1. Which structure, out of I, II, was relative contact order in percent (Cα under 8 Å, 6 or more apart) derived from, given a value of 17?
2. Taking FRET efficiency 1/(1 + (r/R0)^6) of positions 251 and 467 (r between Cβ atoms, R0 = 35 Å, to 0.05) as the criterion, which structure among I, II has the greatest value?
3. So helix-only ellipticity at 222 nm (-39500 (n - 2.57) for each DSSP H run of 4 or more, over all residues; to 500), computed for just one structure, reads -7000; which one of I, II is that?
4. Supply the structure label, taken from I, II, corresponding to Rg and Dmax of the Cα atoms in Å with the calculated value 22.4, 72.
5. For which of I, II does FRET efficiency 1/(1 + (r/R0)^6) of positions 195 and 371 (r between Cβ atoms, R0 = 30 Å, to 0.05), calculated from the coordinates, equal 0.05?
6. For FRET efficiency 1/(1 + (r/R0)^6) of positions 147 and 299 (r between Cβ atoms, R0 = 30 Å, to 0.05), which of the structures I, II scores highest?
Structure I
Amino acid sequence: MLKLDYANCLSDRVGSHGLDPALLDDGSPLAAGAREITESLERTRNTGWERWRGLPFDPARTAHVDAIRKVVDRYEGRIDNLVVLGIGGSALGNIALQSALNPPTHNLLPAEHRSDLPRVFVVDNVDPNYLFSVLNFVMENDPALDRTLFNVISKSGETAETASQFMTIRSLLIERRGKDRHAEQIVAITDPKSGTMRSICDENGYTTLPVPEGVGGRFSVLSPVGLFSAAMAGIDIDSLLDGAARMDERCSSPDLHANPAAMLATLLVELGEGRGVVSPKPNHVLMPYANQFYLLADWFRQLWAESLGKRHDASGKDGRFAGFTPIKALGTTDQHSQVQLYREGPNDKVIGFMEVENFGEPAHTAWGGDFSIPTGLGVEALTYLEGKSFTHLLNAEKRATEYALVESQRPNFTLKFEGSSSGIQASEVGEFINLWQIATAYAGRMLGIDAYDQPAVETGKLATFGLMGRAGYDEWKSKVDSRLAPTDRVIG
């Protein structure tokens with residue numbers, strides 16, 4: 001079970017930079033406020049843009065999992081490469097799940113060592129070197145493209161990045177497999193009823209899975225958007241959803257001290273806004289002590305930034321300018337690159353650690369010994385390391401950093417994963433995902449903003465349409481060219 005240890009966010013550990021524990025007591029305004037939000041979220045559960053709350057439960061769960069299984073079964077043993085095309089919420093969750101729950105060398109392993117599961121590439125940008133390097137690799141290994149499946153994820157089909165990727169692979173497939181057979185290698189995840197991509201899929205006979213109604217991109221990882229590529233790569237999606245469901249139940253408690261999402265949101269909002277502490281902490285660092293979790297921090301960054309960074313309050317009043325800056329780091333790597341700043345720079349951060357108690361042993365290893373540090377080097381200065389496990393060393397480094405931050409009165413918390421003898425569990429990753437999704441819903445209510453829209457993103461999309469010559473968007477090109485007119489303020 002995933003645990004939240006928040007002691008280092010309180011004043012009895014970090015002085016005036018932490019919250020007074022009395023502010024969290026039962027009957028306190030913060031506890032009462034959290035209880036009211038819990039009740040409010042129960043009333044709005046599975047309605048509007050909060051329909052993501054229902055994804056781990058029936059009827060949505062069975063409908064999605066059954067549909068995914070049918071598609072996965074159809075391609076089982078027939079696919080060497082799965083290429084996911086998407087951006088933002090259509091990509092970050094996919095990347096995070098693959099990184100967290102498959103070996104980092106998954107794509108490098110021989111087919112027999114990955115149980116004949118496909119390599120997975122998530123192409124989340126239109127950088128030409130990036131895109132065409134992946135396509136070149138795929139085509140060198142599968143010239144006919146009959147053992148490569150392309151999973152395009154776009155609710156509307158009009159997002160410039162995903163649309164351009166899709167147009168490229170569709171052309172390639174028609175060239176290599178012919179117009180009549182290219183559809184066999186495409187699975188689209190899109191709006192089930194309407195939109196540009198829906199029309200394209202219907203016209204061409206592409207296999208489709210739904211982007212559920214009322215589920216925004218950054219909240220979609222527990223829907224077919226994230227679950228399909230996970231299932232194709234052998235990840236236990238039922239376990240993932242079981243964990244998410246368990247976390248939802250924990251986060252339905254009206255008791256602040258039994259509800260990890262309510263507590264996490266309360267701490268981060270109060271510290272972030274500078275309420276009850278000597279200075280605001282608007283920068284929120286997520287620092288996993290596990291390479292497998294590093295890309296979960298990328299997923300967290302979009303969720304926290306896009307949901308909470310709002311100019312208007314929930315009523316539409318201008319001037320709120322809410323939000324916090326999410327930052328990712330990696331332990332122990334960034335002890336040597338960022339912790340100097342975190343300890344002695346501005347005290348404007350809350351650091352969240354991710355700790356794994358049991359990593360298990362790597363799969364498919366040719367290593368003949370155990371995974372402890374060897375003995376017998378004969379160097380006195382290094383004898384303290386001999387015979388210790390790497391897990392022991394990694395978690396000692398984390399605890400030492402935690403101590404150093406507390407000594408500098410820098411608030412921090414830890415999310416503890418139990419792990420197991422077989423490694424990190426999908427259920428705990430599901431818990432982590434739903435913890436942050438529900439905490440984001442709480443934080444939005446606490447900040448008085450709409451956590452589900454993203455109006456600031458639209459300006460860039462519209463300007464891109466204008467710059468790329470889309471009909472009806474000429475005014476946007478004019479606006480860009482006028483605002484960014486050439487100047488002589490250029491060196492070189």
Structure II
Amino acid sequence: MKNDYDNPESCLDIRGKPGHYCGVMGAYGLPDAGNCVFDGLYSLQHRGQESAGIVVSDGKKLQSLKGLGLLSEAIDPRDLGKFPGHIGIGHVRYSSTGAQRVQNIQPLVIEYSKGIVAIAHNGNLTNAQKLRRDFEARGSIFQTSTDSEIIVHLLADPLHAGEKNPLASVLKHVEGAFSGVVMDAKNLYAFRDPYGWRPLSIGKLGEGYLVASETCAFDLLGAKFVRDVEPGELITINDSGLQSVRFAGGKDHKKAQCIFEHIYFARPDSILFGETVHEVRVRLGERLAMDAPADADAVISVPHSGDPAALGYSRQSGLPLEQGFISNKYVGRTFITPARRERSRRVELKLNVVREVVNGKRLVVVDDSIVRGTTCRARLNMLREMGARELHMRVSAPPIINPCFFGVDFPTHGELIAAHKSVDEIREFLDVDSLNYQTCEGLLAAVNGERNEYCMACFTGEYPIKITDKMDKHAFEKY
């Protein structure tokens with residue numbers, strides 16, 4: 001089998017990490033809903049950097065602003081003043097399904113027999129190929145190559161359109177990971193799949209409501225976090241207030257919350273699945289120090305995703321925490337660089353080593369995960385070149401050995417170094433004196449959870465649902 005973890009045409013970001021999912025935001029009952037959504041999306045920018053969009057309603061019509069790139073590149077906030085409204089939804093995108101092109105920018109705005117609706121979706125539908133084939137066989141025309149559009153086609157299907165709650169009926173027929181927001185001229189809807197893969201929370205701002213992928217969006221707006229949207233729940237917000245129906249699942253339904261959110265994706269200041277992300281990551285570092293101690297002089301992190309775990313390792317081990325790497329926050333966007341030479345150059349631009357911290361030292365280097373390994377090796381080589389005497393790599397996630405079909409963009413075994421090499425072989429590849437990963441038991445202890453509450457398929461191969469359509473992100477691209 002060909003190993004592609006050295007492939008420069010990777011779907012990983014510049015840090016060698018898998019691409020983020022997407023970020024969704026909604027607002028209702030706020031006179032400047034568009035601006036609230038815009039500000040909330042700034043807090044969710046880490047979840048997607050390819051495109052951004054906002055749709056606003058004044059109760060009569062929907063108007064949208066969209067563009068490629070970061071939020072600041074895609075939308076001029078001065079333009080939002082031209083679109084007043086008290087309802088709004090927004091989206092920042094990382095393409096886990098569908099290419100980076102204008103047609104795929106969300107929210108998608110679709111007109112059908114019942115009117116105009118807009119949708120913003122986070123996650124991957126695992127039965128998307130079957131559903132799309134069925135629609136295309138009946139002559140349906142798709143405007144995008146995203147799985148999110150399938151939800152709108154289902155909404156227009158007479159099978160669902162005639163139901164008392166059409167959206168609830170639709171959500172019963174899609175499978176996989178889906179948290180999202182939908183709006184029409186008068187209503188805001190929020191939903192979460194029955195397994196709860198993707199986070200989605202409800203906030204309150206004055207007399208209005210907010211919905212966001214992470215609670216950090218509420219903090220920026222001065223809103224109060226109320227609760228999470230429950231798995232299998234559909235929320236409707238309109239002039240009558242907030243109404244809830246359960247379209248699937250229930251109290252005893254199995255959960256499959258993505259544990260990688262706690263490890264890497266979510267912002268440290270968010271409350272996720274009932275726990276503060278920063279505290280979970282600190283506990284991951286503490287577990288590493290207990291399970292994999294090292295005879296060293298100092299602990300350093302690979303910024304910034306490894307910072308909390310390095311803090312936990314330092315606290316538990318008693319070793320001083322030093323700043324071995326300095327990150328240049330003004331380099332700008334370096335999300336996906338296809339050429340290896342350009343990728344390596346941008347790695348150097350992003351981080352620099354503090355020679356006085358590492359020269360002659362035995363270092364524990366803490367990072368959140370290793371996916372492909374090449375970027376990690378480049379970082380470690382920088383430490384060697386600056387005189388580090390010993391390098392002891394500690395990783396706060398277990399080895400990633402399986403692809404994800406629920407929205408994380410490492411969909412093939414070829415990009416996963418741990419799927420093809422043993423821990424000792426990875427240690428040799430990285431050229432470190434020791435290498436230890438988090439255990440699955442340590443990971444669950446850090447989140448105070450049980451195996452039946454989290455999806456850990458990328459570490460264990462135990463998928464919560466049967467995967468029938470193993471598609472990649474370009475499955476719906478015609479060219």
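A short reminder: the numbers here are calculations on the coordinates, not readings from a lab. Owing to the predicted nature of the structure, the values given are computational and were not obtained by experimental measurement. Cβ atoms are built from the backbone, for glycine too; each structure is taken alone.
1. On the way: I: 20; II: 17.
Corresponding structure: II.
2. Values: I: 0.25; II: 0.85.
Of structures I, II, the maximum of FRET efficiency 1/(1 + (r/R0)^6) of positions 251 and 467 (r between Cβ atoms, R0 = 35 Å, to 0.05) occurs in II.
3. Numbers: I: -13500; II: -7000.
It must be structure II, since only it matches.
4. Details: I: 24.0, 74; II: 22.4, 72.
Structure of origin is II.
5. On the way: I: 0.05; II: 0.80.
Going label by label, the one that fits is I.
6. Working: I: 0.55; II: 0.10.
Structure I gives the largest value of FRET efficiency 1/(1 + (r/R0)^6) of positions 147 and 299 (r between Cβ atoms, R0 = 30 Å, to 0.05) among I, II.
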